[in-house]
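*Asks:* Next up: the structures, one after another.
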Structure P
């Protein structure tokens, strides 16, 4: 089974705070993911987004406040409430307003990946001869999120996150 955490930047004025509407909007965006990713308005992490969050939690170990902005890139924002007539299979969704997006972008721009990796990388589950490849995967995820949030913040956009299974 394929499962992804999909990130989509969007002008706050262009969306509705309605789970049903956002599900349809994000479903269409997911269908166009490759083009949207190339345009810098979308990103996604397959299966391991919790581990990426664990990497960012290492910021507490390298001197960042434990409740600081490291919590924003993956799980930050507020849940989008399901409507009373929602289908139980509707995907979980999180909304980040533009100030939160800016804080996430600033965190990702200033945190040292090497320091995070040194603090928690070995706790993420892989040891062995291909550990350098494992590290490289996390570095690529980090860089992709850094670029995504930087572009969203510079545009003053909100970010909606959805889990697709």
Structure Q
């Protein structure tokens, strides 16, 4: 079986974003059950120098959807727009991201493999081919931010487990 760029990225991104959507739902339910302000979870951080749960959710979507758009454009810079500050906004961000990924044409994604792509942030500029950007830069960032979102909720006492991080595996049918 040949594994295409689409196969190596998009289905797993959809799977994990589905799990991130579940994390948002569980965070909202936890806040409601405990009578705590949503901001206590949305603004929670693992460490003072790390960004909060809301950012981690936004960054997960950004490294799944925004990275594809960056390769299509030939340049990717981190989206510095503010993240949603309520559960409805976070849920919409993830839902829209999943919809955007599902709308991608596999052939169009596969055609990005050799596309010159530059990562730009401030004075930093790193040259990549499309496949290497998606697989060696964006994909690790995607999993990092999704796992940090999960870890923040665990730290705050939300009852979640590994299955909540993994989402629905794509089993043989």
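Rule-based calculations on the coordinates, nothing more; no lab input. Small disclaimer: the values here were computed from a predicted structure and weren't measured. Cβ atoms are built from the backbone, for glycine too; each structure is taken alone.
*Asks:* -17000 is what came out when helix-only ellipticity at 222 nm (-39500 (n - 2.57) for each DSSP H run of 4 or more, over all residues; to 500) was calculated for one structure; which of P, Q is it?
*Replies:* Details: P: -14500; Q: -17000.
Traced to structure Q.
*Asks:* Okay, moving on. Looking at structures P, Q, which one was Rg/Rh (Cα atoms, Kirkwood Rh), for residues 45-124 alone calculated from, given that it came out as 1.02?
*Replies:* Q
*Asks:* A further question on this structure: Can you tell which of P, Q yields 12.3, 34 when Rg and Dmax of the Cα atoms in Å, for residues 101-148 alone is derived from it?
*Replies:* Among P, Q, the structure yielding 12.3, 34 for Rg and Dmax of the Cα atoms in Å, for residues 101-148 alone is Q.
*Asks:* Now for a different question. Work out which structure the value 0.9 belongs to, where distance in nm of label points 7 Å out along Cα→Cβ at positions 29 and 93 was derived from one of P, Q. Kindly include the intermediate steps, with their values, before the conclusion.
*Replies:* Numbers: P: 0.9; Q: 2.2.
Answer by label: P.
*Asks:* Starting from the value 2.6: which structure in P, Q was distance in nm of label points 7 Å out along Cα→Cβ at positions 37 and 69 calculated from?
*Replies:* Numbers: P: 2.6; Q: 3.1.
Answer for the origin of the read-out: P.
*Asks:* Now a separate question. If distance in nm of label points 7 Å out along Cα→Cβ at positions 21 and 117 is computed to be 4.3, which of P, Q is the source? Working shown, then result.
*Replies:* Values: P: 4.3; Q: 2.3.
Only one of P, Q returns 4.3 for distance in nm of label points 7 Å out along Cα→Cβ at positions 21 and 117, namely P.
*Asks:* For which of P, Q does relative contact order in percent (Cα under 8 Å, 6 or more apart), calculated from the coordinates, equal 39? Kindly include the intermediate steps, with their values, before the conclusion.
*Replies:* Details: P: 39; Q: 35.
Of the structures listed, the value fits P.
*Asks:* In addition: Rank structures P, Q by mean count of other Cβ atoms within 10 Å over residues 53-60 and report only the one at the top, that is, the highest. Working shown, then result.
*Replies:* Details: P: 20.5; Q: 26.0.
When mean count of other Cβ atoms within 10 Å over residues 53-60 is computed for each of P, Q, structure Q gives the biggest number.
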